[in-house]
Each structure stands twice: as structure tokens, then as C-alpha cells.
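I've put the structures underneath this note.
Every number in this text was worked out from the coordinates using simple rules, so none of it is lab data. Remember, predicted model here, so these are calculated numbers, not experimental data. Cβ atoms are built from the backbone, for glycine too; each structure is taken alone.
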Structure 1
Amino acid sequence: MYKKIFRAIKSYNNIVIARHVGIDPDAMASQVALRDSIKLTFPDKNVYAIGNGTVKFNFMGHLDKGINYDEMNKILLIVLDTPDKKRVDMEDVTHYEYSVKIDHHPFIEKFCDIEVIDDQKSSASEMVYDLITETKLVMNEEICEVLYAGIVADTNRFLFNNSKSQTFRIVSEMIDNYDLDITKIYMNLYKRPMAEIRMFGYMASNMKVTENGLGYIKISDEVLNKFGVDSATSGNLINEFNSIDELLVWITATEDVKNGVIRVSIRSRGPVINKVAEKFGGGGHAAASGVKLPSFLEVDDLINNLDSLCSKYIESSDEDENN
């Protein structure tokens, strides 16, 4: 299937690469790396990585702005790291002549002509690595560093169960074949401004925990302004709660005044959360999902659903221990 994608890339002079709303390191890394690999392989092609970015990930490269689509025809669209059409970070995914989806989330819907879906892969970055190495696309040290950063981020430094043997094989190949500055990569991914550390302290101090092990915190725009951070910050910090013993599932619900939504990030250490997220119009993985809601009233409903999920998980675990 990757060879079929390569043939599509080879046959189009205009290529647009998109990914999901709410940019994260893996989405950014896979997008930028694929763009740069195609441009390195085919210097005469017009290749654009689009979507709303953040200066936080500028160490990976930059997204393309001010693209004049009226001057292009016969455009190939490649969508990365996105299981459903409504979560693609672009206005319209239907007016492109041909489209490709490469994704590691559980399948939700088909909306592209070619779709490669593998929810056993650690990340979209790992799949882009496979695409490059299994075809005639070109890799270099800079592209490899970006993909390594994407894999590290989506596995949370290989702490998540999505770190399979194939993931470590690929990382080993990367280190063998390229002079990666791993210390620099980790520093770029995990260094934090003092404002974020103080925000994390607030979150840890104010998170509520139910009897069933659901941790949750609601963060208003007023709180964000107090700490001088943006609405994406709390979602970026959610993995910092991974090692708290009392938590089975934990969420951050953050007011995003600019877009008129509440941004909710959800993580789990056992209960499968993505089906609950899908119920509320979001989605993701079994242990890491997200959703955007219109108000904190809907957040309360989500909290109740997740608390019930935790309760059922505890009951099921107790039954297994007694059998």
C-alpha cells in the first residue's frame, strides 16, 4: 500500500499535507517530515504542510501559510494522524482530486481514496518512517530527528503500551543510521517555561478525585490569564499525572475563548476511554483521547460517564481477582 501512495505522490505536482485539529508533536512531526522528504525527493513539486501551529514546536520546522489554491489544479491531499473527516484541520477535504489517509487511530470512517490504518503503530511518525523507508522517498538526518521526536512524544518516552517491538526496532535503525542528537531532541520536547510549571502546580493542587479514581479539573480563561498560558497548556501537561497512584482516568477541561469551546484531554491507566470520547464527538486511543465541548455543562456529563466507566472497571477487576 505504501508503494501505491508513493505512485500517487510521484504523479501529482501539487500536494497538501494536513492533520488533526489541536496540534501535538506527533501530528506536527509526521506532517513536516513527510513534506520535507517529498520535497527532497522531488524538488520541483509544490508541497505544503498546513494547519494551525504553535511556536512550541518550531524546533521541528514551520508550517506553510498564505497558500494560493486558485493557482493550483489537480491537488493530492494527504491526511495524517486523523481518523475522521470532522477533525481534519482544514476547511474542506472534499475538493481535492485524490486523497490519502495514514493513521494509527482505531478506524472511525473512510473519507480518502487510499487509507492505511494501523492502530498497532505507536504514532503517525512511525508510519511515515515506514512510508519513506519502504519506498524511494528520501530520508536525511533532519527528517529522521523530527520523526524520532514524534515517536518519543506519542509513546511518552516509550512508557505507553503502544511502544511495540517494531517501535524499538525502528528507533534502533534511526540511531544506527543517523547521528541523532537525542539529548537535544528530548530537551526541545520537554523543557518548560516557568509559567507552565506554575500552571501544573495549580492543576495538581486543584484536581478533584472521585472514589472511583477519576481525576478532573476545570480551567477557566481567568485562570489561564492569571498564569500567563494559553488554552493548549493544560492538555500538554496531562501526561505529567501518569504516575499518580490514586488515578485510573484523569481529564483536563480548559476554556478556549478564542474558539468558543472547552478543550478536554483524557488519559487512562486501564479503562478504555475512546468510546466515551466518541460518544461526545471526540475520539482517540484506548488510553489517550480528547474532545471539544460547547460548555462546562457538557463537561459535567462527560465526567459522570467517565466516573461510571471507572466504577465498572473496578468491579470487573475485583471479579477477576475473586475467580
Structure 2
Amino acid sequence: MFKTLMTTLAAIAAVLMFAPAGLAQSTMIKGKVLDTEGKPIQGAAVTIELRTGAPRKYQTKTDRRGEFVQLLTESGEYLVTASLEKIGTAAAPVRVRLGTPADVTITLTPGGASPEEAKKNAELKRVFEEGVAASRAGNHDAAIASFTAAAALMPNCHDCQYNIGVSQMAKKDEKAAEESWKKALELKPDYVEAMNALATLYNNQKRFDEAAAMSAKAAGAGGGGGGSADAIYNQGLILWDQGKIAEAKAKFEETIKADAKYADAHYQMGMALLNEGKLPEAVSSFEAYLALAPDGQFAAQAKAMVAQLKK
């Protein structure tokens, strides 16, 4: 009944490792509320609470198909709770990332969860919270232990495997991280973030063919638009590292079209333009990057480029 909870660190790691999402993006949680026979429940009250950062709470109801949609403007960990009088209440933690809609299905059981289910859900919640705390503290061994315990409680927990991989990568255990992200994809074949993680890993290891294939798969799974910007950007980086500058530039342009506020794509565009000798255009791209990410990972380089090129 319980879905998985993504740690704040994983979201931060995704920003640092796999390119940031646009600052003005929005996203949504789409869901279904079903009974134990898989039939839709109409009129169920749905509460969506942000568990990280400033408190946020949204309320909606399911339609005749048992479905609901809630627009969001902030990424993070949300708790989705569905309830209907005379049937019961159930909840599912959901990780939300801007630009990528999240899906959740909640099953309501008459009379609520059994004592065994309630105990299991409480334990799952506890170990995830321990993982969150360990991640925030940079204690990756403890985080891995907590997410592994959660995966034991829920074997189909794809987010567990993804989070384990993020912590393993933080420990520079690339082989273990790769296996964890592969497991995440086995559990959720359209898991774009796991694909992007693997594409980045393969690119860093100069396994360019595998990186390109995984990045293309992620771009396809993203469904186009802002949700696929990370995958498109990754394709550009892979092409850049292969020395295919013109093709990489085209991907950075495509990334910016998908998400105009994708800071790192503006920086890479500046580098591509600089490579072409288009200095004024390069300056504009670097300045666009600095406007979006004044303290970003390429800020020092971009400032130096602008100062040098404007002399």
C-alpha cells in the first residue's frame, strides 16, 4: 500500500549530478484511488502535503473515474492521503520533481489497514525518515542501510534502489551505484532519473555508446517538453565529450527550447559558441547562465569568460 519516499539528498544530488530543472517550472501529481477489487472510488478526499521545506498542503477529490490531479510549483517529498468515510484511509509518500509529473495509485481497504499492515507501514515510514536524516547529515552508509531496510519491507521499491545508488555514488562506488540504478529500472522501466543517472555515469566512464543509448532512452521516456530537458542535456554532454561539438550544440539548443531556464544548458551553449568563434553570442549565453545561477557550479568560469571576452 505504501509507495516509496525519496530523500531530499537525492533531489539535491540529481540537481548537482544530472543538471538543474528550470526555476519557474511547474509539475503535478496525478493519481487514482481504487478499492480492493481495483474499481475506482469517486468522491474520495485527497490531501497532498509537502514534507520537505516550507509546509504546503493541497486538497482535492477524485472524479467518477477515481482520478485526481493537483498542480504543484515545488519539488520535494509529498505525502498523499486518500480517505472516504465508511471505507478507510491510506497514504503514499511520493517524490516530485519539477517538470516531471508524478503518478500514484492508492488502494482503500474497508476498515483500514490490518494491524500487520499498519505495523509494516509505520516501520517503512520510520526507516525512510532515518534515511532522510542520514542523507542530510552526509552519512551515506547509514542512508544506504535505511533504504536497504525499506527495500526489504517493499521489494518493488524503485525509489529505494535509486536512493541507494545516489548514496553509493556519493561514496564513489560507481560499480555498486550502477547496479542499484539498474535494479531501479527493472522495477520501473520508465524511470527517467535512473536512466539519466546511468547515462551520466557511462559518459564519465567514457562508455559513450552506452551513455548515448541510455540518454536517448531517457529522452524518449520523458515524453518531450520540460520533463525531458535533463535527458536532452545529457545527450549534449555525451556528444561534447566525444568531440561532436556541432551536434552537442544542437542538443543544448534543444534543451533551452524545452526549458528556457535550464542554466547549465546556457553555459554549455556559451562554450559551443566560443568554440565557433562567436564571441558576442558566447558572452550572452554566459550572462544568461549567471542570471539564472549566479552561484551555480559554473559561475566562476562564466564570470571569468565574460570579463575576458568583454576586454
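1, 2: which one has mean count of other Cβ atoms within 10 Å over residues 62-69, as calculated, at 15.6?
Details: 1: 11.8; 2: 15.6.
For mean count of other Cβ atoms within 10 Å over residues 62-69, the value 15.6 is produced by structure 2.
Which structure, out of 1, 2, was FRET efficiency 1/(1 + (r/R0)^6) of positions 110 and 134 (r between Cβ atoms, R0 = 41 Å, to 0.05) derived from, given a value of 0.95?
The structure behind it is 1.
Thinking only about distance in nm of label points 7 Å out along Cα→Cβ at positions 54 and 254, which of 1, 2 has the largest value?
Values: 1: 0.6; 2: 3.7.
Answer by largest value of distance in nm of label points 7 Å out along Cα→Cβ at positions 54 and 254: 2.
Tell me which structure, out of 1, 2, gives -12500 once helix-only ellipticity at 222 nm (-39500 (n - 2.57) for each DSSP H run of 4 or more, over all residues; to 500) is calculated.
Working: 1: -12500; 2: -17000.
Traced to structure 1.
Assuming 17.1 is mean count of other Cβ atoms within 10 Å over residues 150-157 as calculated from a single structure, say which of 1, 2 it is.
Numbers: 1: 22.6; 2: 17.1.
Of the structures listed, the value fits 2.
With Rg and Dmax of the Cα atoms in Å coming out at 21.0, 73, pick the structure among 1, 2 it was computed from. Intermediate values should be presented prior to the final figure.
On the way: 1: 20.0, 67; 2: 21.0, 73.
It traces back to 2.
On distance in nm of label points 7 Å out along Cα→Cβ at positions 94 and 286, which of the structures labelled 1, 2 is highest?
Details: 1: 3.5; 2: 4.3.
Comparing 1, 2 by distance in nm of label points 7 Å out along Cα→Cβ at positions 94 and 286, the maximum is at 2.
Just checking, which of 1, 2 has the largest value of FRET efficiency 1/(1 + (r/R0)^6) of positions 166 and 238 (r between Cβ atoms, R0 = 25 Å, to 0.05)?
Numbers: 1: 0.45; 2: 0.75.
Largest one: structure 2.
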